[in-house]
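Alright, structures below, take your time with them.
Please treat every number below as a calculation from the coordinates, not as lab data. Everything quoted here is computed from the prediction, not taken from an experiment. Cβ atoms are built from the backbone, for glycine too; each structure is taken alone.
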Structure I
């Protein structure tokens, strides 16, 4: 009966696999619990762009590199690039986000503020917006709340901005950032009625060929009333119609049905696919947390009004629940494709190997979802908003503070400066008591500690390449 026992082994193995699938387990090997770091971050080349120490609470987010590779557009706190530096009040708008520009640079020394690094505010001029059939003057537009920017070309940005009827998307001419003019690219049909609905158009992303703009759309008939609110859906806009008829002539259409949560869409390099973060109901399930999904971009049937929604919708990540996970679930968001489209980088609060913290780290997963995600960039602080650059590096925001290698260099430079001053005082100051080596090293270490304070309290901009 030996032959029968051998034949039964494969059958038993298949039965075991079926059982594992039913209970939600996997036959994949457990991920390694080894996490290699170099100082306070993952090994590799890390370039700090913003090095200011102007606050313990500023966060520079959503950085995007210009097409010519010379400038970074990003969002920042109002106070970090104030429209009026002389202002000392506490009006509501000082809590809003601004859009800033900063030259691409390698941060070498700490700076007093963003302006000292060459950063400039995208200062909007007041403008008229056609609402309810009349011109609605947008006074104080320089201080309006603004969302993540997208480069259209080297002289133009596109970003969401809050007006009285919700967030709308605007095209900004930044030829001279100090006098930026904007035009709306899409207005809801209801915006022309006496009682506009509070629609929100957020998180725009431009297709590689510049023809299509994907964004998230949701709305509420009554503010703060869940009963009158729609779900979130992924929409697209034909950029050849952007701004037509004061925004009312723009051609838009949904790509997905409405869900509880859809966020941070990004295009594949060939423009055929969008990846985004979404709630578990996107997968037809219930629960907390978010996962990554992909959907095909195919306009077949658009002209006839028969274009399918959720075309080839696929789930890219499946995060198993574990003891110690946040009660809000694990969040997987802010995805972007690699240059060749084979991988997706994203931000996740899943537990990094060998630690118990659930900080936001950057992970990588094959674009077909065949393997489990792996840590790509890790610090003991939060990362956010990665984007891929033409040279393969990643531009990101992180609360890391100053990288260890930079702190080491600055500490050694401080020691050399203290030593030189000590030598000068020995030669030129009567009765001077020379400092010991231990004293000089301690003073240099104190200067380092002042910079280490900024870890976890400010979000700066970085380039990273492993």
Structure II
């Protein structure tokens, strides 16, 4: 606290200030309101010089770190260089206050990670693990303060879980930075009361703004923390980390926000996979006699979607068009509140038009894909039963929530199973070629732990997205003839 005060920080940690750090029995840290806070009140002012930053113009990093290194590697290397200077670094008191370990899925037990059930999340974790393994031998010891591999892995996880970013001139990210106090605030994002499709409510209490010298009396750039709403004394103060899916929170931060309305589920790796899948389940009439014509029809639909994608991509700032971003953007997703990827709906509607199918065909195809993905995972009712178990989830509020959700999906699935759609979909899915998969122990058979609880929660929200989509589309199609004619 003395270091913060000496650096010109105001509004934090002193007896007369309204905000301070708290530490829970389990070691979690956060920020608490010592006094009542009014909406719009400016609480903390942080000189920007306290930030440990990375940006493309950072000459020291450009010289020391290998060309093409991602921002996270560059900032982790800078953090380690400053740590190696110890008292000679102006950031050393801040670095000493960073957590000694960061609990993310990269450190989870192997058998726990096998329970994720989401291949795209598995790929993301593999890529993150590979990045640290690839980067360390490519970094000169001078670039990382002669740090060990373990120290580099620690720094990289700190950076991924505690970095903020300012807006760039092109609309992307300008400067990424680690900042004292700001990194102590826990996430409070949008949250729904029950279902992921329900109207969300904001849970964040404060926001931060970068304030120029022209807008203050300090003649220096500052980050100012301001209250979004009134906060009562002794309440934790929360900051939104952004509108993100659970993949980002789980992978980088090591937690899953409750009832996140921005949650998504990947249906296909890209639009080509979506079209190939469609051709397998819904071959066009007379496909054998019209192979050339069929290929031309699919190419026409694909060209239309690609043109749409290129138009959308042209609006994206160049600074964020990394290889990882472009790869992620190809993925076809569904989200909460029946949020269907427009590319997929347009592609399936286009094929329906060309092949003379009903215009509700797109709904049928998307519903079928959701059911296929669910059939490859453990049942949602099993997961909900686990999460509602008092022995595994002793927190009363969470236990009550999962119990309510268990009852809701029990009834919803019972309704769907009695509908005319179920038999039709089961018949279609029975035609898939059998694929042998390695056997994975069930979550119920493993020792219960905080890691396993997090993984089961993560995968359950994915299944909720899929089932919400199925139920919504089935309700839409309730009076519509069944799926298009099928060929054997």
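Among the shown structures I, II, from which was the value 25.4, 82 of Rg and Dmax of the Cα atoms in Å calculated?
Value 25.4, 82 for Rg and Dmax of the Cα atoms in Å corresponds to II out of I, II.
Using relative contact order in percent (Cα under 8 Å, 6 or more apart) as the calculated read-out, with 14 as its value, let me know the right label among I, II.
Derived from the structure labelled I.
Kindly point out which one of I, II the value 0.70 was derived from, the read-out being FRET efficiency 1/(1 + (r/R0)^6) of positions 100 and 212 (r between Cβ atoms, R0 = 41 Å, to 0.05).
Matching structure: II.
Could you tell me which structure in I, II was used to calculate helix-only ellipticity at 222 nm (-39500 (n - 2.57) for each DSSP H run of 4 or more, over all residues; to 500) as -4500?
I
Of structures I, II, which gives 2.0 when distance in nm of label points 7 Å out along Cα→Cβ at positions 148 and 236 is computed from the coordinates?
Considering all the candidates, the number was obtained from I.
Using the calculated result 23.4, 78 for Rg and Dmax of the Cα atoms in Å, for residues 204-403 alone, pick out the matching structure from I, II.
Comparing all candidates, it corresponds to II.
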